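Presented below are the structures under discussion, each in the form of structure tokens.
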Structure I
Amino acid sequence: MTATAIEPSAWASDLRPLLLSLRPRFAEAILDGTKTVELRRTRLSAPDGTHLILYASSPVMAVVGTAVLVGRDTDTPARIWRRHRKNSGLLRHEYDEYFAGADLATALHVGFPHRLADPWPLSVLRGTAKFQPPQSYRFVSDDDPAQLRSLVDAGSSRR
């Protein structure tokens, strides 16, 4: 599968945004545009055009930016590596370690990255609502801080 850019006008504003937890190195690479594929050990059921909120895990522990899901590719880890290694930001031994024992791998094609001018630390997010960042990913809920939902609205108006 090859990811293609979709026109911003085709994005549905009613899609629930997805909160992705990333190691800081990978969040930075996505925001720099040097990493366009995020890898997961599970299949993701979110449609193209889903807004992504990027949370950098420890030691950063902050929401650092946004992006858009522009495609998905699920297959065996060996096939995903062959197709997406150049855009994954991983060395082969890191990839093999991450997918050890997994039957499937999913490559999330990420586009339209936007870095927040001021990251939102976990302490600030927890100060406005009960907030727990995900281990991997989860959809943003109505119980999450209002800032998370406003990120998506602001991101839509920037495009």
Structure II
Amino acid sequence: MTGLMAIAGGALQVLVAFVSTIAFAVIFHAPRKELFFTGLTGGIGWLVYLLAGALGSGVVASSFLATLALAWLSRAFSFSRRAPVTVFLICGIFPLVPGAGIYYTGYNFFMGNDALALEKGLETIKIAIAIALGTGIVQSLPPFLFHRKKR
């Protein structure tokens, strides 16, 4: 029963990532016709994050792998939907941004817990670097990898 509950919890998290990504896309003024695809990008990114974590990766490696997946998907959607890659990438990255880490870093700093603040701050910086590297790697790949050749 525990395995089934974990799957249900993971599915709920992916659904929440999907919906929250769409909500962010609305705030970001993404084109209405792209909202579903922005949500798909965020949901799949979060799914990869959860799967990587379940397979034993830490939060930094999971963030990196999830960023690779959603950046790849963003580029693919960009070519197939004829929309800027930023529409999908910026919205899709939203669930992975370490906002809680930034909060807890500041909280622990102001509460005088310097060791915890340093620990959370370093982890947050590592996640941010992993996201930047994952995005940069995929964005530097040649365009022919993301679209079909015309016949």
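Summary of computed values
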{"quantity": "Structure from which -8500 was derived, helix-only ellipticity at 222 nm (-39500 (n - 2.57) for each DSSP H run of 4 or more, over all residues; to 500), options I, II", "calculated": "I"}
{"quantity": "Structure (I, II) behind the derived value 9.0 of mean projected area of the Cα convex hull in nm²", "calculated": "I"}
{"quantity": "Among I, II, which structure scores highest (criterion: FRET efficiency 1/(1 + (r/R0)^6) of positions 113 and 137 (r between Cβ atoms, R0 = 30 Å, to 0.05))", "calculated": "I"}
{"quantity": "For relative contact order in percent (Cα under 8 Å, 6 or more apart) computed as 24, the structure of I, II it came from", "calculated": "II"}
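Values quoted throughout were computed directly from the atomic coordinates according to the rules given, and no laboratory measurement underlies them. Not measured: the values here are computed from a predicted model. Cβ atoms are built from the backbone, for glycine too; each structure is taken alone.
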